[in-house]
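What follows is a set of structures to go through.
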Structure 1
Amino acid sequence: MPYRSTEVLSPGPADLAPIAILTLAHDQRHVRRKLIHLPDDDVVMLDLRQAVMLSDGDLLVLEGGGHIRIEAAEEPLYEVRGHDARHLTELAWHLGNRHLPAAIEADRILILRDPVMLPMLEGLSASVREVVEPFQPARGAYHHGGHDHGHGAGHSHG
């Protein structure tokens, strides 16, 4: 039976039991209108008013009831660390100057593995390690997806 969703809860309340969990890579989570295939071969017709970047834990609200929880897929990444906070900030600047999707944390930066970036980072004295984990890159300054995570649980989009 095909499902239809026109709304996303972000972040989804933890007490809502989803009918399915959908694991997607970061580049699969930028959506507006799309047919999404669930693990059990059911299909969801996603039809949002505007494009959004789905995050780990978001819920697709199904017409007629029910939810599907979005889970960030584990992806092959580089974990980039600096000598100190200032060095890490400089590394973030260099990566941002190349418009790379990046997850910026207090003590590290995560980027998709890219053999072109590795020598540049090593040349900047970064510590680079290969990891595999969920990837949730920061949204860029020009992101206009309308999917705002700053309003807390239960904030509705649709």
Structure 2
Amino acid sequence: MIGLLALLLMAGEAAAGRSTIGIYQSWGAFREAAPLHCFAIARPIDRARRNGAFVSIATWPGRGLRNQLHVRLGHDRGKDARVVLTAGERRFTLVAGPRDAWAPDARAGAAIVAAMRGGRALSVESVAANGMPFAESYVLDGAASAIDAAALACLRR
């Protein structure tokens, strides 16, 4: 909980126009005014390897986007390394840049959110630029509530 509170403080300081929707166990939900978007976000449970890592699910009403997954990796990814997200018992290969990853399309994003709703944990794994494999683990308690709260907050303009 302390880690999430630190996340909330950093989030509030980092962006003008950001407001807290709520805290849902290990997940937070936020709304940003310009451009309007709302998101649920969590940090990994392993404090030693956070390095700025997070997973978020966003709604962008002006762009017609829902369930948009964004993963910020805790390490620079190796050039040809795959990024694999596991939610519950489902595995998804993500599209990735050097430090960020996303669902390959809207259908995959919706499937990831559905798997998150039915799972207890989520992990993201890859190989770092130095050749060492890494995995970041997240608790899904509160994720569904945070995702729903974020989506509803963006419906109310």
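Here are the numbers for this structure:
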read-out: Top of 1, 2 by distance in nm of label points 7 Å out along Cα→Cβ at positions 33 and 129, largest first; value: 1
read-out: For -3500 (helix-only ellipticity at 222 nm (-39500 (n - 2.57) for each DSSP H run of 4 or more, over all residues; to 500), calculated) the corresponding structure among 1, 2; value: 1
read-out: Mean projected area of the Cα convex hull in nm² derived as 8.6 - corresponding label from 1, 2; value: 2
read-out: Ranking 1, 2 by relative contact order in percent (Cα under 8 Å, 6 or more apart), the structure that comes out highest; value: 1
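Where a number appears in this text, it was derived from the coordinates with a stated rule and is not lab data. All values reported here derive from a predicted model rather than from experimental measurement. Cβ atoms are built from the backbone, for glycine too; each structure is taken alone.
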